[in-house]
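In the part that follows, the structures are each spelled out as structure tokens.
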Structure P
Amino acid sequence: MINSTEDNLSHIQFAALEAAANGIVITDTRGIIIWVNPAMKTLTGYSAEELVGQSTNMMKSGKHSKAFYQNLWQTINAGKVWRGDIINCRKDGSLYYEDMTITPVFDTDGKIQNYIAIKQDITRYRQAVVALSESEERFRQLINAVNAHFYVAEYHPGQGFINTYISENIETLTGFPRQRFLNDFTFWQSLVYSDDQKSTSENTQRIQNGESIDQEYRIVDAVGIVKWVRDDVHVIAEDAGNLHLYGTITDITARKENENRIRHLATHDPLTNLPNRIMFQEILEHAITYAKRNNLRVAVFFLDIDNFKTVNDTYGHHIGDTLLKSIAERLTHNLREHDTISRISGDEFTIVTEQLKSARSAPNLAKKIHTLLEGKYQLLEHTIDVSVSVGGSIYPDHAEDFETLIRMADAAMYKAKNSTDLHYVIYQPGDDI
């Protein structure tokens, strides 16, 4: 169903991508550009009209080997995210460095249909690194002019880690005095977000063993703001176990927010903000895997609004949209913690119920869903009687795979919809799927 409210929400979300400070490029599977945001003109010098329809090869600098690009394409063609630094060429022929993340976007069948690249200009950062050999004052000015914090440290067996240099912009990043970090190497670890402390501690042990590390994690600054950082440390080992550490910490919060925004747009319905069909499949497959490992059951319910087309035709699509949002709100506010709701098409919703104790409880849950949604809805100036049809199937009682379970739940729903007296049906062996 195409409607004005969904179009408006999609327009707002699209506008957010256009306003992003980082360059964003969407291509097809061949690398042909189909959309860019305005920040790409600032980054490359090319207008959107000059970029759209062209291959991303037009920005190649000639500074990377064939193997570099083969690795990049092998990664994204396998459905994985590629991230790294790359040298590209602007319209005026000048070279620039960018930190680039390429994320595959899948269609409803799980096939790659597009790639989305987020590009951050790190040319000034690279220039600062090259300038380290210049005077100390120039070094200080350049280092503090970029969105990165630099540090130098040593490790001595029996004495531990000691910071020997900390760039001044550590204060901008964290809100804490630079001297706190110089006095105590472990103070940085105290800023690490609680969920990331285990992985960063493990990586500190790897550094202590002489291994260079590139990691991403969150910190909490002096006023409680959570920030994403990329921590890249190069380790040089000496005899007797002594180590020299040369590290760069970059604030990547904006990049992470863009990645999360794009991921949310790709996996959620813009009208109700519920997971969409793509996310529903991931949720159900994860639930099946968990249930198999823990000897549990999973129920999947399909529900459809009866005569929804009549609501649209009689009152208009804006009322139909309001009804869909009301259905989503009732489900969200009244179901259990282990119930995940998705909108998979026009007036069809799904519910995945994890940790189902007994197959006998499935009809009661279906009845609860029907009772919750059945009745009168006040939609702006209109009061409308609404009825729904609910169908369900159960893992592993009815099937053990995603595709069969959803076909069974869908068949049960249509059995209820085509019945004169049934409003909810749990699949039974022998039902036509």
Structure Q
Amino acid sequence: MAALLRIPGFAAYMAASALMRFSQTSLLVLLGYHLYLLTHDPLTLGWLGLAQALPGITLVLYGGHVADRHSRFWLVVGSRGVFAALALLLALSCLGQAALLVPAIYAISFGIGCCGAFSGPAIAGLEAEIIAREHAMRAVSVLGAVNQVASLSGPVLGSLVFELAGPGLTYALIGGAFALSTGAIAVFVPRTPAPPRSAGDGAIARIAEGIRVVVADQLLIGSMALDLFAVFFGGAAAMLPVFATDILHVGASGFGVLRAAISVGGFLAMLIAVRHPPRARAGQALLLAVAGFGVTVIVFAFSRSYVVSVVALALMGGCDGISMVVRQGILRLAAPGAMRGRISAVRSVFLSSANELGDFESGVLASLAGAVPAVWIGGVITLGVVAATAVLAPKLRDLDIAALERDGADSVKVAA
């Protein structure tokens, strides 16, 4: 940790990252809860996920191209400023006519997705420019742990403010947190130069090049595909407003605790990873973690005890935390530096869009079969995906990530 803090700008970047995660998690979680209070229809949660996912499908690959052609520093600063403006616009929408609030939530959620399509690839590139390769795995764990604290506190504090002061003030405070994150990056993080540009490279050709690199690399395509299907079908988080309101009957504060339990588990897992990052058996750890995620999703679906539900969600978060450390390590170490924005964008199509599309899938299935079947069916499918990945992606299954740290993306070894 001391070595990381000696990296110029790392402490400021870590604080800005935590503020960003705090703001994003509280905003996105509260948008779903607020929408369900207004409509009492689980299908609207699905439409909300779709509104956030569409930009990830249509814009993020172009966002990766932009991140590999322009200053990632300024792309991060600009995108976070837009996040702040959107949150403040949402706060103002709460002062208008109630009939317009639901479409405003959808529209602003779509705007958040558009902004994320450019910020995600730029953040992946900026982190690699700030943090040297030899510190990558420990930095992934530290940043992950700090962000999990932010993910824990964001929904809890946001839910409490929402319950006590209403949505307008809550969204305004979230906008202020976005603005602080923007300022921390702009003022304290070193300004990195734009990536070198090759003459004559068109956007379509460069995007296609990034896709080809991912598809040809079993580590990249295997880890991304595993997350795509596991996240898409394991969407318990999307149904939390329904479980909190109609099944467990715990209200806004109880909903915040349920959502935060996922982050508690993730934080504890990443604290362990800071001291003992998964290396020699990283591929096996990834598969076991995603399998554990599927099991805990099933337990949560059938639980009618608030305590059991909280514990199941915490374990689910822990499994996801281990998975995230390995996945981020693969992305950071296996992706060529000049293509990191485009490869991160492809990953976003797999993962980030899968989150929102998974929310849509869960919302549709819940409206047809009920929230409980929507969740446990997803857990069962997740287990099937893990089994298929273990068979079809042996290089990922046997990955020794220490080889990537030593030798780079061009000399990958597997564990004996």
Structure R
Amino acid sequence: MMMKTLRATCAVFCITVIAATGVTAQETARVARQIDSPAGPASETPNLFTAPDGRIFLSWIEKAGDRRALRFAVRNGSAWSDARTIAEGRNWFVNWADFPSVFALADGTLVAHWLVKSGAGTYAYNVNLSISTDGGKTWGKAITPHRDNTQTEHGFVSMFAAAGRRVGAVWLDGRNFASKSDSHAHGASKEEMTLRHAAVSADGKLSDEAVLDSRVCECCQTSAAQTTEGAVVVYRDRSEKEVRDIFIVRFAGGRWTEPKTVHNDEWEIQGCPVNGPSVAAEGRRVAVAWFTAAADAPRVKVAFSEDAGASFGQAIQVDEGSPLGRVDVLVLADGSAFVTWLERAEKGAEVRARPIRPDGSRGRSITVAESSAARASGFPQTARSGSEIIFAWTEPGPAPRVRTAVLNLADYK
């Protein structure tokens, strides 16, 4: 998923933290309240982001006939703004797991991304970025942050603030598959999916282009966050032995570090699980949440770093025993991680959430909403401003729609 920029708050987060072994499914509760969503009918693939000034941006795709539109709304206080359109087109690549986003720099500059087909192949598409300097009233000409001009996959984008009022963008890049008819190959091959970076200025100029990892999992989301020491990016790696665990790269001392594992699950799997990690940061504290099914035991885990991602502590189990993954994570004012995921349930699946403290203790989980195990339910999203957490998810069905809910941390006891 995407970077969550979190503001410090003076609100007291009152929560009774109990040991992991003391939490049962019967203790879950519905304390999140559904609120009116600004997304219209036939909407899907939501994304949430908290701007440096505390406003929460919700973006999504709406379908109208054979056209798609990327739209967004802003929550400032207790209500969503009217929805605005960023871009629209007929030749977009729309995928349940590879979704657009909106990002805000500290000076108010907005950057949006979406995916546009580049050829006849199923997975031939490019990243498009657009910049707004007037609060989203108007948007500039689309910018492509990669210059390879191959009809291959470019997607799973994450953004972060770079030096010089630029935005840093990272994405999965399939240019090495240009000689193949299917750039989304899952089996072992000499062609590799890579993780790449470029910084984009307000006038559309590219700089600092780099390969961050030369062999990564083909279709799991990336996620980025900003620490006081620089940006961190997490993603699913792919070893020569098809072990696909979660890795991190950091921008430290003016350069990108070598890839390093967050935790050695040793999940050996021949195909991409389409289930990427999420990272959040506050100061030097970093929390990474992810899904693994190593040893045929599905789990959602979280791990903490106290040194800006240079090292991580133990992995802590988050789920209730039957997770589907599709995680998101925030860092709360008290240093806890707030993790959301999909858990299998009697009627299909539920959007679940719970806080985890760095010492490994878990708060009780809450059920945010009923959902589905189908791909159409997408990846639930979270963002925080002050004492409120906002949730967004796709309600699947013949007429899918993006729904939103709010949780006041003071009500979670």
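No lab work stands behind these numbers, since they all come straight from the coordinates. Keep in mind that what you see is a predicted model, and the values were worked out from it rather than measured. Cβ atoms are built from the backbone, for glycine too; each structure is taken alone.
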- prompt: Comparing relative contact order in percent (Cα under 8 Å, 6 or more apart) across structures P, Q, R, which is largest?
  reply: Q
query: Which of P, Q, R yields 32, 27, 18 for semi-axes √(5λ) of the Cα gyration tensor in Å, for residues 61-308 alone, as computed?
result: Q
message: Can you rank P, Q, R by distance in nm of label points 7 Å out along Cα→Cβ at positions 341 and 373 and just name the one with the largest value?
response: Q
query: Which one of P, Q, R has distance in nm of label points 7 Å out along Cα→Cβ at positions 157 and 349, as calculated from the coordinates, equal to 3.7?
result: Q
field: Computed -11500 for helix-only ellipticity at 222 nm (-39500 (n - 2.57) for each DSSP H run of 4 or more, over all residues; to 500) - originating structure among P, Q, R
entry: P
message: Going by distance in nm of label points 7 Å out along Cα→Cβ at positions 101 and 397, which of structures P, Q, R comes out largest?
response: Q
